[in-house]
Structure P
Amino acid sequence: MSLGRREQFFVVITTFNRADYLAELLSSVAALDPAPHGVVVVNNASTDGTASVIEEARARFAALPAPIPLVHHLLAENSGGAGGFSAGVERALAEGAQWMWLMDDDVTAVPGAIGAFGPWMERYDALVGRRYDAAGEPFYWQNNFSSFLGFPLPVRGDVFKDSNEFATNAGCFEGMLLHRDAVAEVGLPDPRFFLTWDDTVYGWLISLRRPVVYVNEFVLHKARAQRSIDLGIRHLNDSSDLGRYYVMRNRGLVAQYLRANGRFNRVGFALGTVLTAAKEVLRLLAVEKSPKGAGRLLAGWRESRRIMAATDFEPMPALDLAPGRDGGAA
């Protein structure tokens, strides 16, 4: 890969107890051409064979004709996806990253993905690429975050009909690519989310300051098959009791970030919370075929009220990053 704007490209992976999926992902990262300049794997205190998978990959990466440094960043406790990406971005920056490609452990990388991102890396600092689902079909993701509702609204139709780029204002940590300049302005991803809403809000925060662009390049495959239904304007996947709790609980954090940026509307946000709950109930009934889990939605909503009532909330602070070449890594 050429130097300058595209140098110091790091892959940042967050993993928890999915050693088999992680092994597949790391094998796909090893096959990337062009290759990344470094890889950071945040191990969220996994209790399976994850550590061995990471160490085996580190040895394999070191033996490549052009060795790729792999950092095993082990956390003392499971901090969720949000905490993992926060720690991973922080570690990648400390390692000198200029670009950070964020992904969960249950995907694999398309071999030419880094090169596919290249033309947009010259112009933008926050990118989201396309994904294939586990069956090899295009995975539907095209959202715009409504600050009135505090809710991401799916965009109908083919957003790439007239252009290979689509301006969005939401993020997705399953494949979002970030330049250090974008991270510096908004700070690290907020670990208080633990799970869900963290990437949506992070993309929105960046979009208030610079463009966030969804590009017509397939860069990832989803490796883990999920039950889902096609609603026409989006796919609705299965979830878990933990996911149900946090999708409602984190409404409180979404509200706090809207307030901090002067965008909170009480009536609109209440409607957005109803929409969130309705989506989760539909997920239970239509995808998971069971009302079990509704209690976790209620528990999360109650906790969101406590978070919304807090008067001492502070957003994640901006970072003071010394610029390097072309405004990139030193």
Structure Q
Amino acid sequence: MTVAHPEMFWLFIVVAGVLGVLVWKFKRGRRDLARLGTEVWSRESANVYLVKSFFRGVCTVLFFVFVILGLAGFHWGRRPIEEDRSGIEIAFAIDVSLSMLAEDVVPNRLDRGKDIIRSIVQDFPDSRFAVVAFGGQAVPVLPMTEDSHAVRSLLGVLSPETLTSPGTNLERAVDTALAVFPDDSARHRALVLISDGEYHAGNPAAAARTAASRGIPIFSITTGLEEGAGIPLIGGGVAETHDGRAVRTRANPRAMRRLAALTDGEHVMATEGDVFARVREGLKHHTERRDRDGFRLAEVPRYRMFLALALVFVVLENAIRIVRWRESF
């Protein structure tokens, strides 16, 4: 079982608030009924009010509970999905934040990543490719296409100036890359994530779980060294803090390695001499395994079940409110 968006569980705080309001309204209603009519009439009214209010409150609370469980994205069980064996669709998500200009790999982190993409495009001529550029935001700059020339041309203009948002958000990068895969295609799919792994926002693991639930492995490639390096500026000089000290960016292979592990993918350091071969062989192994099996196993999303239960409790709550339980009322 996997949960794509565990952060949704924080919404149970809202459920606790709703429960508190319902308890307060129930107590106030009983007090008001006790002040009305004769003793017998008010006692009978209170009994009906007690039963109807209790069950309406239960239905309301359960409605919110099941909506939250649906939004959390539970997946369990696996089902086979027939594969189209004609090639592979590869989504490249490449980090274009300012830290990618660091020169702890040759010529720099960004250009090393571009070289890896060019190598993959060359090694998989019958495939389709899409490109997502990301920093603090993520933007699909090239939709899924068989035009390898378009990919190479785009790489020539990608730079930190492509996006204006500062920082790095790996979660948005993965989510945006997953969205570029066509819904009506059953080809083999893979996501190649190229970054130094240094991120400032988001929950990358949540996005990786979504990829795993869709049977899409992440091949993560860490560009840069953990020892770090300064950040050259496009106009010259290096990035500095407000007090004049040079900013040092450090690669985070641990985060990148976890993304690959959560999706049954592979992690490679861009500094390794055989990086091109390892990525190529990893992608080929992925496609050959699919071709041999003829299908892939994907976790089954269960959100429909939770939303259906939420709808049932909405109907019950309204039925309890509308239906008269005693002829005297």
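All of the numbers you see were taken from the coordinates with simple rules; none came from a lab. Predicted model, so just to flag it, every value in this text is computed and none were measured. Cβ atoms are built from the backbone, for glycine too; each structure is taken alone.
When helix-only ellipticity at 222 nm (-39500 (n - 2.57) for each DSSP H run of 4 or more, over all residues; to 500) is computed across structures P, Q, the figure -15000 traces back to Q. When volume of the Cα convex hull per residue in Å³ is calculated for each of structures P, Q, structure Q gives the greatest result.
Looking across P, Q, the calculation of FRET efficiency 1/(1 + (r/R0)^6) of positions 146 and 306 (r between Cβ atoms, R0 = 30 Å, to 0.05) that yields 0.15 traces back to Q.
Figure out for me which of the structures P, Q the number 15.1 belongs to, where mean count of other Cβ atoms within 10 Å over residues 154-161 was derived from the coordinates. Checking each candidate, the match is Q. Here relative contact order in percent (Cα under 8 Å, 6 or more apart) was derived from just one of the structures P, Q, and that gives 20; the source is P.
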